[in-house]
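FYI, it's all coordinate maths here, none of it is from the lab. None of these values were measured; they are calculated from a predicted model.
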Structure P
Amino acid sequence: MNWKCDVCDTYNDESVIACYVCGQARSAASIREGKRRNKEVRKLKIHNDIYIKGHQISKGLFFLGSFISLIVIIIAMIIILYSRY
């Protein structure tokens, strides 16, 4: 994540202590904001991972159910076909 300089409004790397452009030292507020933003990004990533995993499981169960239904229908048709003779 990048932090924004309070003086010149430029964005600097997280590892840099002073602004590239004006040399202003990083403020405590921007450090707190960076930590808060990192926490929000981690939460969002966790929520997205949970959503994606749930979606994948749902799709898998849907296709598994469809496949089993198809097999049951084919077996039923074979039984009906051979029970006539």
Structure Q
Amino acid sequence: MQQGHRGTDWNDYRTTNGAEATTQAIMTGVRSCQAQALASELHREEQHSATQGHDLQEERQAQAHEDEEVEIALVEREQEHEQSLSLGR
């Protein structure tokens, strides 16, 4: 169907089905387009949220690993300090 024929097609539809049915058909098409656009936007937002959640999880894991390394280093220093105190006696 070529763009130039659309008006004629709607005129034929209106002639066959009446103005009210034509208006309803057009509004149904408009609502369908709006629903598709909304679904697409929600899908993009969902993907963005998933990416952010994944990045946050990786950041938390990295921080937990760093915290664990600091704790291990502190325990090792404390043990070295205790050993040096016991050798000094």
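Among P, Q, considering only percent of Cα pairs over 17 Å apart, which has the greatest calculated value?
With respect to percent of Cα pairs over 17 Å apart, the highest-scoring structure among P, Q is Q.
Out of P, Q, which structure matches -34000 when helix-only ellipticity at 222 nm (-39500 (n - 2.57) for each DSSP H run of 4 or more, over all residues; to 500) is calculated?
On the way: P: -25000; Q: -34000.
This figure was derived from Q.
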